[in-house]
Structure 1
Amino acid sequence: MQGQIVMRRTADGMVPVGPEGHAVLARLKIGDKVLVKVHRPRSIEQARLFWGLLTKVAEATSYDSPERLLTHLKVALGRYDLERLPDGRTGIAPHSISFASMSQADFHKFFDESVKLICSEMLPGVESAELVSEIHGMLEPREPERAA
C-alpha cells in the first residue's frame with residue numbers, strides 16, 4: 001500500500017488529519033510497520049505573501065512582471081545552475097521555487113534573502129519589516145463597507 005496523508009503531531013504521537021488519513025490508517029493492522037518520510041508542507045500563506053511582494057515591487061520598479069523580478073532575484077542570490085546550450089554557449093537555469101522543489105525551510109531563507117535584496121537595491125530606504133507589513137496589509141481580507 002502506498003499513499004500520502006497529512007498527520008498532526010500530538011502528545012501521544014501522530015494522528016491523521018482528515019478522512020483520507022483515517023481511511024489509510026484503517027487499512028493497516030495494529031503492529032504493521034510502515035516507512036514514513038517526514039516532510040513539513042510549504043506555507044501557502046508565505047507563498048501568497050511572496051507573490052504579493054513580487055507584484056508590488058514589480059509595479060513600483062522597472063520590472064515587466066513579478067516573474068521577471070523573481071528570475072532576477074534567483075540569479076542575484078545565486079539560485080541557479082549553469083547549463084551547456086546546444087550551440088555550445090553557457091546559459092543560466094534558475095532553480096524552481098515550486099512547492100515540490102523547495103522545502104519550507106529553504107523557501108523561508110529565500111524569502112528573507114529576497115526581501116533584504118529588494119530593500120537594499122530596489123527600494124533603498126525601505127525597511128524589510130515595513131515592506132513585509134505593508135504586503136500583509138494588502139493581502140488581508142477586508143470588511144465590506146456599509147452604506148450610511
Structure 2
Amino acid sequence: MQRGLTLIELMVVIAILAILASFAVVGINSWVRDMKVQEDVRIIYSVLKSAQRRAFLEKVEYCVSFNGSSVFMECDNSSNAAVYLKTSFVADKKVCYDKSGFTNDNVSVCYNGVSDAKYSCVSVDFIEIRFGKAKWEDGKCSCEHR
C-alpha cells in the first residue's frame with residue numbers, strides 16, 4: 001500500500017490552485033479600483049458640501065473646480081484649498097456657490113474610466129448634491145441616480 005502523493009498528483013493540485021488564484025487576483029484588482037473610485041466620489045461630495053456650507057456661513061462666493069485627479073476650492077477672498085484624488089474625474093465646468101449657498105450650475109462630475117463601483121459620479125443641481133452611476137454618451141457624462 002502506498003502512502004502520500006505522487007509528484008504528478010501534487011503538480012495537478014498546484015496547477016488548479018494557480019488557476020483559481022489568477023481569477024482571485026483579477027477580482028481583487030477590480031474591487032480595489034472600485035473602492036478607490038467610491039472613496040474619491042465621497043471626497044468630491046465632501047468638498048462640494050464644504051464649499052456650499054462655507055459660502056452660506058461666510059457670505060462669500062465659493063467655487064469648486066476639477067482638474068483630472070485634483071479638486072480645487074476657491075473663495076472670493078482668495079483662500080484656496082486643493083485635494084488630490086487617487087483616480088481621475090472629469091466635469092464640464094466648475095461649480096460656484098453664491099452667498100446663500102445656492103448654485104445655478106447643473107454639473108456632473110464623473111470618473112474618467114470604466115468602473116462597476118456603486119457610485120462613480122456626483123451631480124450638483126441648485127442646492128442638491130447627489131451620488132450616482134456615471135453614464136457616458138457621445139463623450140459626455142451624465143449621472144444616473146438610484
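Calculated for structures 1, 2, distance in nm of label points 7 Å out along Cα→Cβ at positions 16 and 96 is largest in 2. Here the criterion is distance in nm of label points 7 Å out along Cα→Cβ at positions 32 and 56, and among 1, 2 the highest value is seen for 1.
Here the criterion is FRET efficiency 1/(1 + (r/R0)^6) of positions 72 and 88 (r between Cβ atoms, R0 = 30 Å, to 0.05), and among 1, 2 the highest value is seen for 2.
Between 1, 2, which one scores greatest on Cα Rg over 2.2 N^0.38 Å, for residues 8-79 alone? Please list the in-between numbers first.
Numbers: 1: 1.85; 2: 2.06.
Once Cα Rg over 2.2 N^0.38 Å, for residues 8-79 alone is tallied for 1, 2, the winner is 2.
When distance in nm of label points 7 Å out along Cα→Cβ at positions 24 and 104 is calculated for each of 1, 2, the greatest value falls to 2.
One of 1, 2 was used to compute Kirkwood radius over Cα pairs in Å, and the result was 17.5. Which label is that? It would help to have the intermediate numbers written out before the result.
Values: 1: 19.1; 2: 17.5.
Only one of 1, 2 returns 17.5 for Kirkwood radius over Cα pairs in Å, namely 2.
Out of 1, 2, which one gives 12.5 for mean count of other Cβ atoms within 10 Å over residues 40-47 as computed from the coordinates?
Details: 1: 12.5; 2: 19.8.
That value comes from structure 1.
Name the one structure among 1, 2 that Cα Rg over 2.2 N^0.38 Å, for residues 48-127 alone of 1.18 was derived from. This value belongs to structure 1.
Quick check on the output: 2.0 is distance in nm of label points 7 Å out along Cα→Cβ at positions 64 and 120, derived from one of 1, 2. Which one produced it?
On the way: 1: 2.8; 2: 2.0.
Computed on structure 2.
Here, each number is a calculation from the coordinates, and none is a lab measurement. Note that the structure is a prediction, hence the values are computed from the model and not measured. Cβ atoms are built from the backbone, for glycine too; each structure is taken alone.
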